[in-house]
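So, here's a batch of structures to check.
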Structure I
Amino acid sequence: MTSYHWTTDYTKACRRPVDLKRRPLIGITGNYGKKGLELAEGYWLSVYEAGGTPVAIPPLEGTDDLECLLERVDGLIFSGGSDLDPLLVDEEPHVALHSICHRRDRKELLLMRMALDRQIPMLCICRGIQLLAVVTGGHVVQDLGSAPAFKDRLIKHSQDAERSYPSHSVTLARDSLIRQLFHGEERIYVNSFHHQAVDSVGSNMSISGQSADGVIEAIESTAFKSVIGVQWHPECFILRGDRSMLPLFEWLTTEATQYATARHLHQHIISLDSHCDTPMFFSKGIRFAERDDQILVDLHKMREGYLDACIMAAYLPQGPLDREAEAQQCCDNLLDGIEREIGRVEGVGMAETAADIRRLKCNGKKAILRGIENGYAIGSNLGLVEHYRRRGVVYMTLCHNGDNLICDSASKSEGRNGGLSAFGREVVKEMNRVGMMIDLSHGGEQSFWQALELSRQPIICSHSSCKVLCNHPRNLTDQQLKALADKGGVCQVTLYPGFLRTDGEATIMDAMDHLLHAVEIVGVDHVGLGSDFDGDGGVKGLANASEMINFTRQLLAHHFSESDIEKIWGGNLLRVMEQVQAAATWKIK
């Protein structure tokens, strides 16, 4: 069954068929023998029985080839096989090292890193779990029999019995995903064919199963990635009609199906992050075209996370009120930096209208918009509002942390203005005139109410969450949310941890809680996402732009419709932006 989705005008040029009955495509890495690439029958049969379409992955080595492959598969199995070359992890070979396969090692290490960056669901078997540990910062012991940690207590891990026969038990961690997959069973029985094993896990991974001697038999992601590694060979059981290990493969195909649905959805919607602070890094030699761990938003991460557009803020910390010339210069420098950096990168373009974003998407490019964080940039000069609108700025937060000449802030406020100042009221009117969105994130509550009443157009909160769930002055009360929606505005839930919860580590689930609460209060037409990436925003599961597809998967898991997801992902904010710009009485010439 094939259908087309017609959600916005630009899809007439970019429509793509979505096969609603398609089995997920599961790529399986192969071993190498006398005739080249080999794939044991149990792997592809288990995938097929679990509802997937299996395909063997050939020995591709180029990054471009691997990217092309990852654009087509919905899930991956890293299969068992030879030992990992210890030289690749800066170790000399142990005397007990078995055969290695150079054709697999480098390719699969790179493939796994790239798949993790793209949030592709993975099941990592035997050698696969060892690769997973290495890639995520853990360690693999080269020979269990020689490892002091297992002296005098090691059980047999290389069985002589037929491969589908379970030869020892594995105890599953109480709250682990893998225990859930095996119906809450504390102990399962597995086969065993290895002399190497994971002896420590890396960041964002946890131990979810161990054998009686303490050898790690299963690990899984703690960062909301669909990733499981097992030391045994579950694919062998299906060959004798034993379906006891099928839950692992059914989990993979289920996750792969949801991933595929999310990815197809992103082909015909606009996904927009309404706030990031990445421009602060452009003056430090950071290049947007390069994948760089120092920043959370770059071109590679946007592509990996299927993020189409981002509003980059020229951020100014609040400074002395008598230094407005310096503030303007700083803001102009930041905007220059955005334009200079984006201008040198293929595959991305500057935008200042919704039509620009749609055009760029149809041309296969990402869109960057400009915003200003802190009206401190204009000092007391009302004419600078038009100046910045001419520069393509689509919104300005009236303040940041601390009062300025426009209004009082939510944090570090002395209440000097009693909300909006007289000058601030003129700023609101001027922003309406030139078609620049008014952003009340960071604004104090009095400032919020006064600006909302005065503005002739909807206002936005580009990165704010719900006060009822996290009592922080930067968040919005339910009354504020309702009033914002009544005027047609939007609240963009943010990923700044301190605005999501006051205790414990914030995660993607906390962000979803805030979004769901906002939807409950004001409906789906007035919410969205503003990450605050590179301004200390980012949580587990949504740690950088490459993980944005996880947000879509959560929306699907909460049964939002396609049209609702399109609104949440950017449609609502673009609606406001188009309305504000269309109502302007001044036009850029």
Structure II
Amino acid sequence: MFKLRLLIAACLLPCCSQAQTAAPPAVTDWIRGNAIPITTAVAGNGFDDMQPLRKVVGDSRIVSLGEATHGSREFFQLKHRMLEFLATQMGFTIFSIEANMPEAYKLNDYVLTGKGDPAALIKGMYFWTWNTEEVLDMVQWMREFNKSGKGPVQFTGFDMQTPNVALGIAQDAVAKSDPEYAPVIAEAARLALAATRNPQVGFGTAIGTFPVAPVRGKTIKFSGYIKTDKVSGYAGLWWRADAGETHVLENMQNYGIKGTTDWKRYEFDLKVPANTTNINFGVLMAGDGTAWFDDLKVEIDGAPYLGDDFDFTFEGPGLRGLYAGSPGYPGGLDREVFHGGGQSLRLSHTGPAANPNAVDPKIAAAEWVKVVEHLESAPKRDEWTIQNARVVLQCMQMRANQVSRDASMAANIKWILDQSPKAKIVLWAHNGHVMTGAGYSMGTALRRMYGPQMTVFGFSFNQGGFQAMSREGKGLHDFTVPAAPAGSLDATLASAKLPLFALDLRAAPKTGPVADWLGAGHKTRSIGAVYPEDDPYASMVEQIAPQTYDALLFVDSPKPARKIPAVKLQ
């Protein structure tokens, strides 16, 4: 049940920073010589500096705009300016954001007709990430653009994590068009809502990034001691290796520890693919209860890993190499319960207890398969009703670990484009979703569907600020991080000494030092919704940039996004 949640987004997987060798001067020279300088991130300043981006975008039907954080002002402003350029200069007519589909579509009424309060409608998309002045400015620009007659440009969303509004739309439509079926869909709705109240899908974790070079093509043995108290889901060890468009994962899902148990050693072996580019690993606990972990060990082809980048005995003053805790699952050192030495790592659930009336999402998913099939076979198909039923089904399938969130988001984008076969669309999501070359990502799924009709822009930054939720449970606030570590992709881009620029990675040399450097994995910041307060170099992942993005948009020093003042929901 919980495997999917470990796979859903690289943007939610923080990892430790490893020192890397600085790029050779030829790489900096190539970046500086091929960068497309952008004079400002702020829309409304003309397009003279943006004209070279016409060649980068070309004839693409999809332009995906990533982000290296979920809360940097200049990232959001630059996306606004990109949308302004693409809609005004290149004929793009649809915008779609990483937000729940029917809730986002309510903003379409506003941008097309002026109906509603845009600030309240943005808040109604649930995610604090988009509840910012920068997003509001973009939405209001869309309204003015359409009002001027230059449009239309539509506002849509493609996510599917919440079923409430979608199932309401489907129920209302059935009540009018097929009243005899209304009791059936009402029962399916009850099951879906009960499944979303099942806290068993929640989990806490301690996460690290393991160096790739020592383990490529080898077999690792990951072991450790675990003790549990009233664990309703399971506790276990986990390891994930990303290799091109595939991954290998072991997380003890099928034999994890439940209930109350004393200290016991657990282990598993995993073959690491020779083409692995990134490894995340750690410990986890799902559901209610408390779990303790101690004396972890990694062996590579039978030999112990002796690197000093991790403290697997948890005897230091703080964690080293692992980042513990998730919302509702605080983690940290425990000096009262331990296996060896005098400390262990503890994860515990502090949220509401498991709901005995909760429904297994697999049961709800099975019922919504029937609902979708019924609606699709109706004499008069209503595509919007069917699509909302699919959103509910996708949500249940995600919770049941049947279909990934990224796969469903890609399917929803295809649906949006299928409704407007000649339209061109601008996508807004995290780097971890728009990226290609990872088997679980939305971007990879879209690349399979649309090939070269899509241009993917990854976002990078050197230093500066962003909004995120505190991993220590202190809520949403601003973070500031120093300059990126030497040898990272971010630091190498910063070495060009340009504050804001685009870079077409497809134009890079195919041989020589630049090709060699770009063709290797390098760390880059990938900051999601949660960030630790005590590590300025957390949330760095290793990526091979040209395999992950078509182009990059670099902002040297962004600031935190600005929250919209409190509004009342409509």
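No value in this document is a laboratory result; all are computed from the given coordinates. Just so we're clear, the structure is a prediction, and the values are computed from it rather than from any experiment. Cβ atoms are built from the backbone, for glycine too; each structure is taken alone.
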For distance in nm of label points 7 Å out along Cα→Cβ at positions 303 and 399, which of the structures I, II scores highest? II
Taking Cα extents along the principal axes in Å from the coordinates of each of I, II, which one would give 71, 67, 41? II
Matching task: 2.5 is the computed value of distance in nm of label points 7 Å out along Cα→Cβ at positions 47 and 223. Pick the structure from I, II. I
Looking at structures I, II, which one was relative contact order in percent (Cα under 8 Å, 6 or more apart) calculated from, given that it came out as 25? II
Winner on mean count of other Cβ atoms within 10 Å over residues 95-102 once structures I, II are ranked, highest first: II
Distance in nm of label points 7 Å out along Cα→Cβ at positions 23 and 511 - highest-scoring structure of I, II: I
